[in-house]
Structures are given as structure tokens and as C-alpha cells.
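Have a look at these structures, which come just after this line.
Each reported figure results from applying straightforward, stated rules to the coordinates on display, with no laboratory input. No experiment lies behind these values; they were computed from the predicted model shown. Cβ atoms are built from the backbone, for glycine too; each structure is taken alone.
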Structure P
Amino acid sequence: MLDPREKHLFELLSVFTGATLEAIEAVANGLSALELDVLDGLSSLVDKSLIRQVDRPGADSRFFMLETIREFAAARLEGDPEWSAAARRSHATYFAGWTQRQRARLTGDERETAAGQMASDIENIRTAWRFWASERDFDQLGRFTDSLWLLYDARGWYHATVSLTTDLLDLLSATPATRERAVERITLQTSLARVLLALKGYTQEVEDAYTRALELCEGQGEIPQLLPVLRGLSSFYLYRAEFEKGARIGEQILALAETNDDVGMRVEGHLLLGANLAMLNDLKSGLEHLEQGIAGYDPERHRPGRFQLGNNPGVVCLTTSALLLWMLGFPDRARGRANEAIGLSTRLNHPSSTAYAEFHAGLIHLWIRENELAHGHAQTVLDIAEQYEFEIWRVVGSCLRGAALAGLGSADEGLAMIEEAMGTYQRLNTPPVFWPMLLYLQAGACRLAGRPADGLPAIDEAIEIGAQSSGKTLLSEFFQVKGDLLLALSLDNAAEAEDWYQNAVETAAEVQAPMLQLRAALSLSRLWRDRGETANAFKLLRDAYERFTEGFKTADLHEAKILLDAGVAEAPERD
């Protein structure tokens, strides 16, 4: 009952998954078979109930087909192979160009609007992508790549990023070898490893991807385009607790930044060098580099680069420096810096960075014994993990929430949550850098749940892993929990607990972490007080306490003050 031109338009619309008038007209204008006024044709099809027009507030109207009608139209289109090929090519050509034009908007003030419009047309974009992938047309796919990368990273669509990257790597492997293509392959391979790490944790698949990137890197030298590779390798070494290698990569990035006078690269270098130095027991130098990274970071200038994935460097600088400030004895500044990190990640609307900032802020509040706040941050992490399928954040967020619940008095519930999450975490084959912290949280929850014997194997494993690493930053915390568990198990273990507390004090002093030293000194001074060594207890605690200039309302400092005011004679036991 349709005239021939309406039939062609009806068949053409089956290629779209909903579209604006502008898109339909542009695709139709590239086809000689459609010599009709598209608007009139659409109006006729709407009147015949073959398509629907949906008006949206503040946006262009879109035209849709019901799925059963679309299937019928697609079958009719496939009945004419020449016409079908022309229609699909015109559709793919339009959306390649349209997607390419969104890149400038995605990195400017219109980024939210552009991201929303791209999300509305994402199925059309993916249809066009699949067309050019089947044609093995790398140049056409290149028109999509930058914009899709920005969109996927902003929305946390990392599963789609894996598919996009795999398609590009497959095509690149079949193209003639040039230096430009080699750099592209290295960058993509590294980015694939990073996104797999974000989704799945440290798996064999991730290690294989990084190994392939390393193989491709051989012989390429230090060129600016290799920054994503260096950044990825540094993160890789950090995840494997190979901090010396990570620090060397940070130095390499800083040297590359100076050579190219690249401010953004300089921020990355200070971040990576600072984080690895801190894990190598040099907290002050680590903080100095992070402060330089914060000073050089500008959210308006540091837009995501091409093929750049992972957490925002400004957010990571702020978050990591917050952790170091706490260890260095500045809990008030640490809170403020953690809140800055969350605020920046919220403004950037970057899910992975927000999960990162929220988790570490929660960890700081847990250490400060502000368990209600820690629980709130943990729940936010879990909400983000659920929405974006971030398995690694779902696990560590559950452990943080469980630890906070234990601190709030629901120790059995919290411990059960931690143990379930850790079972999942072990299946992710994640490396030592995360595992000791989760074991530490589990051991602490075991003590609060009245199960110190169950906590001892966990803290022993954490200590064993930490002792094998070149970084001792958190070992004092592990030693202290070991002493706490031994005393909770039996007062007959007092002598052994004393040794662990003494180790904790000495290790904290070695890494020059006043907060960690105070926490260990509190435990040891109580033990000495209880057996009548008041003078030694008082001196130990006073020396640790007098190094502080802020945070006197936090639990550890408040309790230390009570003990000191009482002459370390009669003071309430630590919760």
C-alpha cells in the first residue's frame, strides 16, 4: 500500500535504532534511490502507524519503529542486497562523521550535553562501528575512536571499551607495520590491560595484556605518545607491589615531561613517583611529589587524553596525599584533602575516580574511628560498583563496609560480609598490594567479634606478604593488630604481644609515620601501665604525642591525652 519511495524509506529506517530527523535526512540524502521529501515521508509513515514520533523536552524529536515492524522492514531491505549495502554504508558514513564531530564537545563545556546525545544514539553508533569493522576500514573506525573512548570512560562503560579496543587491535595487527601503527598498538594494548584491570582485577588476562604491551614497546624509545604505556606500567608495578620499578617509571615520565615541557605529563610523573616513594617508606618525599602534582593539576586543562583510561590524576593525587597526611600526623588535613578528592571526582562525573576517592576516604575515617562516616563512603562505593559492574570495587567496598559495621557494634554481620567479599576477591587473583589490607580488616573484625583465634592466620598472612615487600609503610598497623589479637586470646600472651607492639613502634618510627607510631605507642603504653611500668609508659606516649600539632579531637589523640593527664595510671581501655 506504500508507494515505491515510501517503501524505500520504510526499509531504510530499519537500519536505525531510533533517530532524529537530521540523521535520517542526512543518510537518505546519500542515497540516489530516495528521491523524496524525507519529512513528508516520515509524516506519512507516522500516519500509517508504521513508525512513532517521540517528542523529548529540550531535545529533537526521534522516530522509532516497534521491534516487530523493524524486523519486517529489515527483511524487506535484505531482499535487495545492492540497496541494503548502500543503505548500511550511508548510515555508517553519517554516524562515523557525526561521532567524530562530538570529540571537541566532549572535552569542552558541552561535554554533558554531547555525552547525553551520544548515549541516545549509542546503538546507531555501534551499528555503524560494526559495519566498518566488517569492512576492516581502520580509517573510518578512527573517526569513532576518540569520542567513544571519552564517552565510555565518562560513563564507566568499560565492557564496551574492551570490545572497541579488541576490534582496533585486531585490525592493526593486519595493517602494514609503521612507527605510527606500532605506537597505536602499544597504546591500545596498554589501555586494554588497564580497563581489564578495572573490571576484573589482577587476572592472567591482565598480565598477558601488559606482557604484550611490553613486547611491543621494545625498540620504540621514549616518545611522548608512550605516556599511556609508561603510566600503565607504573600502575602495573604498583599493583604487583614492585615499588622500585614503579618509582623508576615515574622518574622516566618526569624526564619525558621536562623534555617536552608537558604540564599534564609532569602531574602524572609526580603522582606516580610520589605514590611509589611513599610505599617505599619515604612518606615525606612521596608527599612532596604529590603536592607538586596537585599544584600543577588543572581540571580544565587536564582533559582525558587519547586512549587514556583509569582514575583521574588530580583525584588520585588528592586521595593519596590524604592517606600520607594521616600517617604523617595530620588527620584534620587528611580529612579535608579526602573531601577535596571526592568533590573533584563528583565535578568530573567520573565513576571510577569517584569510587577510588570514596573508598580511600572511608579508609581514613575507619582509621580515625569515625565508623559511621566510613560506612557511608563504603555504601557509595558499592552503589557505584553495582551500577557500573566494577567487580574490584564491589569487593573492597564490601570489606570496608564490613569493617565499619564491626566498629559500629555489628561485628558478626560485618565479619560475615568481609569473609564473603574476600572469597570473591581471591578468585580475582589480585596481587599482594591489596590483599594484606583486606586481611588486616578481617583480622580486626575477628577481634571485635570475639574470635581472635580466627583473626591470627589472617594477620600472619598480611605480615608475611608485607615483610617480603620492599615497602613497610603499613607493617606497624599489622604488628599492632597481631598484639591485640594475642591479648584478646589470652592474657598469658602478654609477653609475646609486647614484642609485636614494640616492633610496631619501631617500624612506624623507621618509616617516620607519627600517627602510626602513636597508635602503636598507645597499645604498648597500656600494656606497660597494666604491669606497673608507669614511667616507661608515660615517656613512650609523651614522646609520640608531642609531635602532633592538630587532630587533638580524634580518638587516638584524645585517648593519649587522657592517659597522659592521668600519668598513664588510670585510663579507660581502648575500644
Structure Q
Amino acid sequence: MTCFLHFWNIGTAPRGFFFDESAIAYNAYCIAQTGADEYGVRWPVFFRSFDIYMDPIGVYSAVLPIRAFGLREWAARLPSALYHLMACVAFFLLLRLWRFGSWFALGGSIVFSVIPWVFPVSRNCAYAGLTAAIFGMVTGLILIDSALRRRSTGRAVLAGAAWAFAVYASRSVCPVLALLAVGCGVVLWRPLVRRWRVVLAAAISALVFLLPMIISVLRSPGALTTRFQQVNIFHGVAPLGEVMVSVASRYLDYFSPQFLLISGDPGLRHHTGRGGELYWCLAPLIIAGLYVVMRYWRRQPRYRIVLVGLLVSPVSAALTVDRMHSTRCAYGVIFWLLLAMLGARRLWQHRHVGRKLLVVACAVGTMETSAYLADYFGAYQTRCREAFETQLTEALRYCFGNLKTNETLYISDSAISALPFNENFAPSGSGLSKLEVDQSFKPCVYAHILFFGRIDPRVYQRMGIPPERARLYDGNIPEPGLLLRCNAMVAVSTALDKYLVTRNTEPVPLGADLVQTIPFNRAVRYEIYRIH
């Protein structure tokens, strides 16, 4: 059933295709066709796109599906869903290793598969690296636990490989893994010293597997730091004291009922906008789990790992400007669910009140999960249209699908100016501004043109977007084709904190026929004209 939920309508739910997804899919297409990324760099460790760098696992994982099935949305999104399902299987094995019964382990893995913290991003290829990192973390926990218990250097080497895989998958996991290792070293000092060979084997293994990344970063430090420089909370002139207070406030956000149970991440690409990152039915289980962990943590080393994991998982997110950003702290879902499973086992051990409460929680959870999934595949698909740029992607899909041989797609500046309706494109600063691009359609729109236009990688690597295929409309029509425009011009007033919409007075070529419209709202719509 959970496999069906992950793959059902994965290409159309969510219906849009965010520009990160287009960039990942097209770079995978470039690798499949030429062995080089969009800039012609052969087999890179990091993929440059939008003048930042993307993690490699998400791109390389999409190469085989795209090579087999072509540039299709569902093919690009397939790896993210697969990694989430693999993480669920690994979570089942972790619970069995921690001596949970098979039914408890199965129930925990099912909850993991439909948890609101991860399920939406598992259907988005922009976060294939995130679900891959979660899979790597859970696998690493299994292997290092088994290696320490059996004193197996072989399993320790595999554990190091799993941690390295997680780092390649998502750079945001680096501080979490580093602090997790330090924290576990502190709280598990004595048993780790007695098994120092196992610990050393895991550390050396991780270092060896990370050598290509280390060499790449030494050659080009920006590959690792550029994105963080854009979003880190230290970027500015605020006094250090204020910054530290802000970091502490953001850190505590990720333990608040508001984030965990009530509203979650405000971004509709990461969250449905209904409920928190965890289900309400997990609250009593987490409370019971906290009781177990706090009472027995001295006797049970695994409980200390859970506590350390909970404490370090929001670190990456707390250092960035966004508040309650679920994808930057998604690794915490592993430890929250471990805590809930410890609580569930504790309740089951109390035959009267505890078991009744657990049965009630399971019944509520079934209804809650059903309601969540019904909303995700229902009303959420309308709510998230702007977040996934559905209007633009539908317009480009129509245009390139109906573009005849030797015809050109002309894209008006007004079509690009409409993107500030999407909060991700709202420019920062003050005064009045709107998005403007040149013939390369950068900074972001070009990725959609590459993906939906199926631009040959060999051509793009050599000369960019071929003007005979797609070009910015400047009033000149050298070849017949289609014109994509908006009926309005949209600008953003950051001073007034609102959009300003004016009628588009740009002339439509004589003899052009309106063949399609795609609405943003009642006042603003995309218009597609056929030019003869």
C-alpha cells in the first residue's frame, strides 16, 4: 500500500515542476547523454546551477530513470520516492536490531513512510538528496550499532560508507553528523574506547569515501559554501549577541508544538499547510518515550543516541534565516520516531491503561493518516500551484508540445514578471522591482526551458539555448511559432509588502491567434498566441 502511495500519480501530484526539479532532471539528462553537466564539466562532484551548486546524489540517481524513460517528471521524481521507501525498510531493520517485535517494527516503518515531515518531499526530485541522506543515516545507525556489538571492523567500514553517502546526498547533514559523532563520543566514551578499532575503522572508511568531495572542495570551496552564504543567519551587520539570540530562538522552534504538531513548515513545497510535521497520535507515544529515555538512559546506551540525535538534528536549520524550515532538519524525524516507538513499547507493557491508550492512538492515527493523504492528493494539489510554478510549467508544456518543426517559442518579459506571485521569486531589497532576464533566461527560468524544450545537451553546452528554439520576445518575429505572454505586468513593492499589477500594453503581433489561456487568478493569466 505504501509503495502505491509513493508512486501513484507521482508525475502530476504535485502538478507543477519547480525550477530545482527541472535543473536536476536536465543535468541528469546531460550526464546520460554526454557524461558532462550543463556547463560541460565531466562527471562533477557538485553540479553548478543558478550559480550555486547542487548535491551529486540527487542528480546521479536520476540518470538511469531519465536515460530509460526520457525527460519526464515522474522519471525524475522516482529516485526520491525510492530512497524514502528504502529508508523505511532500513528503519524496520533498525527497530528489529533494537529488539522491537516484528509488528512494532512494521508499524514504525509504515508511520515513517507516510509521515508529513518526509512524504511530500519524497515526491519531489529536488529532495532526492534529502531522502537519500535519511536512508544513509538510518543505514549507518544499523551498521555501526551492529559493528560495535559484534566488534566487526568490516561492518564499521560499511557504516563509514553509509555516513559518507549521506554527506554526498545532502550537505546540510554535515553539521548534524559531525555533532552526532561528537555527542555520541561524549555520552558513550567508555564503551567506544573499549572498541577503538571499530570506531577507527568507521572513521577511516568515511574519510576515504569522502576523498573525492574533499579534493573537489579544496579546488573550488564555493561548491560547499555558496548556498550557505546565501541563507546563513550570520550574513549581515547585526551584533553577535543578537545573532546568537536569533539562532537560539530558531533552534527552539524545532522543538515547539507549533512546528511539530500544529502548523509545521509554512512553505507549501515542503508541507501541505495542514497540521504539523508529526501526527497528533504520536504525541502520547513521544511523551512516554521521553519518560523511558530519561529514566533509563544511564543503563541503555541506545537511549543516549536518541537524545543526542534529537538535540543535534535542528542545528543546520537554526543557522539559516528561514524559520521552521522542515527540510533542513528532516534528519530529526528518525529520532522522533525512535522516541515514539520506545514510548509505544512502554505503553504495551502496561496491560491495562497503557495498552488501551496505545490502541486509541493507533485508531486516531489511522483516521489522521487517511485525512492527511486525502488532503494531499486532493485540496493540497490546488493550494500548492503557485509554490510549484504550475501555471508556468503548464504553459511551457503546452507550448513545446504544440510547437511545430522549424517554429520558435517567443517568451515575453511579462510572462517572467508574473513569477513574483510565487514567493520564491520575490526579489529582496526596497522600492519597486520585478524579475528581468536576458536571452539566456537566467537566473531560473532557463531550467524549465531546457527541461520542457528537451534541448539537446550537446547544443546547450556549446551555445546555450538555441534562439531558433526559444527566445525572449522583443517585438521581432523572424520565424513563425508561439508567443507566451501574460495579460498583466507584475512588480513587487517590498516597501509596501505587496504585488503591484498593471495591464500589459505590449503589442501582440498582427494576425496572431489566441490558442490557450492559463489563469493565475481572476485578474492575471498566461496567454499563448500562434504567430503565422
Structure R
Amino acid sequence: MKEGAKHFSGLEESVINNIDATSELSETTRTSLGPNGMNKMVVNRHEKTFVTSDSATIVKEVDVVHPAAKMLCIAAEQQEVESGDGTNFVLTFSGALLKNAKSLINNGLYPSDIISGYSKAVDFAQAEIEKLSATSVEDIYQVSQVSHVMRAVISSKQHLYAEFLANLISEACIATLPPKSATQRPFVVENIRVCKVLGSGITDSRIVKGLVLTRDVAGSIRSANNAKVAVLATGIDIGKTETKGNVVLSSAKDLLDFSKGEEESIEQVVKAISDVGVKVVVSGGNISDIAMHYLERYGMLVFKTSSKFELQRICRATGANPLVRLGAPTAEELGSCTYVGVEEIGSTRVTIFRQAADESQVSTIIIRGATNNRMDDVERAIDDGVNMFKGMTRDNRYVAGGGSAEMELSVRLTKFADSCSGLEQHAIRKYGESFEVIARTIAENNGFNATEVVSNLRISHQKGNQNDGVDVRDVVVGKEKEGEEKAEHVADMKETGVFDHLLSKSTAIKLATEAAVTILRIDHIIMAKEAGGPRLPPQGARDSD
């Protein structure tokens, strides 16, 4: 091979080296798990600062160099794509699996025996978690039922505002669903928009059934009610030829006639649009001054945007089809909106496309906050809640949270390992022990004695209390519990109202195990010499789209 390439082989150099690298990553994100998880300050390659406890954002913005650690990042990113939540679980659980595999390797087990045991264990865990359903959402149109199970997801990011945000997100998601009697259409995450307005506090956030954009209208007409909407993907201006042409004017009269011809042409276009009843015009390009004059004369509100993504969202909110020609839209191309107007929130002017309750396919959550970082973190919590609602429409079952489902799986896997023969039983037992890391981490992040809490929790589950988990209420709420019969910091999560989505949990277990098994299969690392040549200049920051 080319001079300068590096080789790593054997258990010590490749397998143990990979496990140590992935353990460092999982230990970094582990302290962010649970309602009292700590935030991380991440400065990415574009020197943008993120202050968050969201593991998906952390692994996305941090440049991970080690190839084995990158595999864990890919698994976490796939969990985010699949379920929208549970990325920290994937990183923490896979890190625990690899850490326990290291102890087995040091005791003489070969990686193939560990992989075989882990494969049997994950199949057993997938079958058992289906039996642990603690509750289900019977009616997704009921805000109280949806917010009840959503509260735990929001609490892991914003526990002080979990109740408020859960109700807000539930109401926004339900508003985009069709009426029960109508033909069912799938829930689309893109239909829940977020508009961030600096100032005030989180509790001043609210919902608008429609679309809110943080920009002003182009003209002097500020509002329109029960309006027909025309969306033009092109600008409103005189068409220009692709080839260069010259116009010879011999007198002042010719100049006036030429200008008058342009004005008449624009007026005909604007009049044709007005004649079909259009009150609101949305333009995706430039609007000439003369066009603006006639649009004002015919009493049309004009909104201009240069973003094709905003144009698509306006079309979705109003039901319009974008026109790529300059002229009057047909009835099928027109959209409609109950109210379009400019409002001032704090010191920021926003344009609102508000629809009637039964016609709204898009809902916007207006976030208020003291700093941009604070609002960004709330937006991530909202994104988790919206994705959880999407998962709810696919599978409405939930398991008890707070490390309860993981501890129950750990107890059942230990019994399963006792019934197995051969060296695989050691790997299955370690796989079961790896589930304890969730309860241990929640306890550590809340300042409890983790060893004592996990021990009490295991004893409780061995007695048959499969919904018992780590109770953090006295820390989060600041009140001591009274009349508790259970051990300290242990409570029934079904009664407490802490739930995890069953499908999301099942997917996370599968992805974490696959990532760990893939890393354990590597017995030789070959790293080619880094290519020479000049470095590319750093890319500038981009918008969220």
C-alpha cells in the first residue's frame, strides 16, 4: 500500500480501540439524558454556538473523526429520521453494550460468541417489549389524551415547561388533522411550522391555525378577509426576451407611446387577476414599480418572498397552485384564506395567513423567548413532540418510562440467559445488564445514589412491578412525596404519567444493537495516507432549508 498508511489488527489494536472511542462519545451525551440532563455548548465548524441537551443536534454539529464513533452517530441520526426522538438512548445503550463486550473479551470470550449472544438477546428483547405496553391513546383528536403521553418527551428537553408545551403541540398537531368524518390523510410533520419572535417569555408562545411569516407585506394594503389567493412563482414585470434587441425612438412622442404601451400591458395583466376575484397576490420574484402601482389601485394585498420553500408552504396553507406564467389564474389554481394581514408581535412585524379551524392544514407555533439559543432549544423540543405525534398515528401503544421498560427487559433477559447453554449465555446476561444504564444515568443526572436506586428498582421488578421506574418528581417539582410505600426514588410510572413510545423504543434498541455488533465485527483497520493538495475554504452558514 501507499507509504504512510496505518494498520491496526487484533483485539487490542482494533476491537478495544474502537470500543474506547465509542465509549468516549456515549459518555459525552449520557449526562444529557433525562429531565435534569445537562446542556452542552457546541461550537460547530461555522463558529455557530449551540446550547442544548438534544443528542441529535450534538452529533450533527460535532465533527467526529474516529470511524467507529461515526457509526454510532449514523445510528443516532437514523433514529432521528425514523422516530424523531430516542437518539440519546441509542448512543447510551450502544456505549453500554460495547463496554460490557470489552469486559467479556478481557475474560477470554471471542467477539463472534458475543455477537451471537447479542443477536439472540435483541430478538428476545424485541418480542418481550411488545408485552410491556402500559397504555395507549384511544382518540388522537383529544388534546388531553395526547398531551398526557407527550409530556415525558418534552420534559427531557424542557421539563419546566413540559405541561405548557405538550398542550400547545398537541393542539397544533390535532388542528392539521382532517375531521373524523372526512377521508383520512396522513399526518405530515412539515404542516407544523415554527415562527420564532424574540422577546417576552416561553409561556407567551401561542398557536396560529395557518401560516406565520416574519416579514412585512410589500404594499400599503395591510389586510384582507375571506380572500382568494393567487401565487405567482415568477415576478410581476414586463417580459424580457432572451436575445438582445434595440428599439429606435425618433421623437418624444415615440418615447411616451413606448412607456404607455408597457403600462397598458401591465394593467391588463393586473386587471385580469383582479377580475377573477383575487384579493391577495403572492410573488416569488421581483415586482416592478408600475406593477405595484396597479396592484394597489385594484386593492390587492401583495406579499413578496424570495424563498421557494416559503412559496410552497403558502401554497399548502392556502390550497393554491403556483403559476409559472403571468396572467389570470384559473379556478383550480386559486387558493383561499380566511384572513391575511400584518400583525406586530413585540417589535416584530409578521404576516399571518389564518384559516378557519376546519380548513387549516398548516399550524404555526409562535415561540417567544429571551435569547435565540433559548428559542432554538424550545424548537427542538417541539420537533420531538411533533415527531412523537406522527409515531402515535402509526402505533398508539406506550411503555412505562423512567427506565422502567429497560429494567423489566433486563430482569427478563437475565432469566433467559439462565435457560441458555454455551458461551452465548454470558453475552445475553451482559446484554441485559446494559439496559440498567438508562435507570442508572437518570438517577446520576438527578443527583441520586445510582447504585442504590438501580438495586431497589431491580428488586421491585423481580417482585413483578413491571411499571416501576426512577422517580424524579421531588427534584423536578421541588416537593417531597408523602405516603410512599416503595423504596426511595422508585415509583409506578403508569401512575406518575411518564411514558415512552413503544415503536420508538423498539427501533432504538434495534439500531443500537446493530451499531454495536457492526463495531464488534471489525478486526482490522486500514487507514490510507491522507490525500495532499490544498484545503477547500470553509463553507458559509446556511439557512435551515
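To which of P, Q, R does the computed value -15000 (helix-only ellipticity at 222 nm (-39500 (n - 2.57) for each DSSP H run of 4 or more, over all residues; to 500)) belong?
Numbers: P: -24500; Q: -17000; R: -15000.
Value -15000 for helix-only ellipticity at 222 nm (-39500 (n - 2.57) for each DSSP H run of 4 or more, over all residues; to 500) corresponds to R out of P, Q, R.
Source structure of the calculated read-out (distance in nm of label points 7 Å out along Cα→Cβ at positions 130 and 506, 0.6) within P, Q, R: R.
Work out the source of 26 here, i.e. which of P, Q, R gives that when relative contact order in percent (Cα under 8 Å, 6 or more apart) is computed. Write out the running numbers ahead of the final one.
Numbers: P: 9; Q: 14; R: 26.
Computing relative contact order in percent (Cα under 8 Å, 6 or more apart) on every structure in P, Q, R gives 26 only for R.
For distance in nm of label points 7 Å out along Cα→Cβ at positions 298 and 346, the calculated result is 1.7, so let me know which of P, Q, R that is. Only structure Q yields this read-out.
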